[in-house]
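Pasting the structures in now, so scroll down.
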Structure P
Amino acid sequence: MRIDKFLKVSRIIKRRTLAKEVCDGDRVMINGRRAKAGTEVKPGDVVAIDFGRRQLTVQITEVRENVRAAEAKELYEVKAETFKTEGELPHLEDDPE
């Protein structure tokens, strides 16, 4: 299954179009390698996602085409979840005008 579809089916990301944008924005890694939206995933793969302030690392336990919302969390196991503080985030410069 494609990583963008897995992220949507597992409900880690709500919409597939958003999952595709996140993948194509170099914010998803599978087993330590950058992943594009079409990268295939299988059980046992470790997926790391950078949401900006939040980093989530999960291990895929099962791949299914369709799943009920109540069963979505059974598709993966959370390995790590970290949050960046204000000091760790890049600062945007104010508009000089």
Structure Q
Amino acid sequence: MAHIAKLRSLLFSAFGPAIAVLLLLFFAGYVVLGSSGVLAWGDYSRQLGQARVELSQVQAHRMELKNRVDLLDPRRADPDLSDELIRRQLGVVQHDEVIIPLN
């Protein structure tokens, strides 16, 4: 009986540290394999590179649109651009004009 009591007390005394080791292993595994872990770092770096490329494309397109809007400002509109846009939208062409589309 004394051996069983010793074994039982030994098991109960090892239960706490065993749970702590298991939790430590769980968190260490999550650090490596988790959704924001070490192995996901490469994928995040690749996504960041793609997002930066897309951002530069969007910023370039935005600058083109901003330039176009600035050219259409009613206070200082570019007469050639406004004439081109009006003729294209309304289809207004004089009978002696020849329109050569560039695209």
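Looking across P, Q, the calculation of Cα Rg over 2.2 N^0.38 Å that yields 1.18 traces back to P.
With distance in nm of label points 7 Å out along Cα→Cβ at positions 10 and 50 computed over the structures P, Q, the top value is the one for Q, the highest of the group. Looking across P, Q, the calculation of distance in nm of label points 7 Å out along Cα→Cβ at positions 26 and 66 that yields 3.8 traces back to P. So distance in nm of label points 7 Å out along Cα→Cβ at positions 42 and 58, computed for just one structure, reads 2.0; which one of P, Q is that? Considering all the candidates, the number was obtained from P.
Can you say which of P, Q returns 23, 51, 27 when P(r) over Cα pairs in 10 Å bins from 0, in percent, for residues 34-73 alone is computed?
Numbers: P: 23, 51, 27; Q: 27, 27, 20, 15, 9, 1.
This value belongs to structure P.
When mean count of other Cβ atoms within 10 Å over residues 2-9 is computed for each of P, Q, which one produces 21.8? Only one of P, Q returns 21.8 for mean count of other Cβ atoms within 10 Å over residues 2-9, namely P.
Each of P, Q could give helix-only ellipticity at 222 nm (-39500 (n - 2.57) for each DSSP H run of 4 or more, over all residues; to 500), but the derived value -4500 comes from P.
Quick note: the coordinates plus some simple rules give every number you see, no bench work behind them. This is a predicted model, so every value here is computed, not measured. Cβ atoms are built from the backbone, for glycine too; each structure is taken alone.
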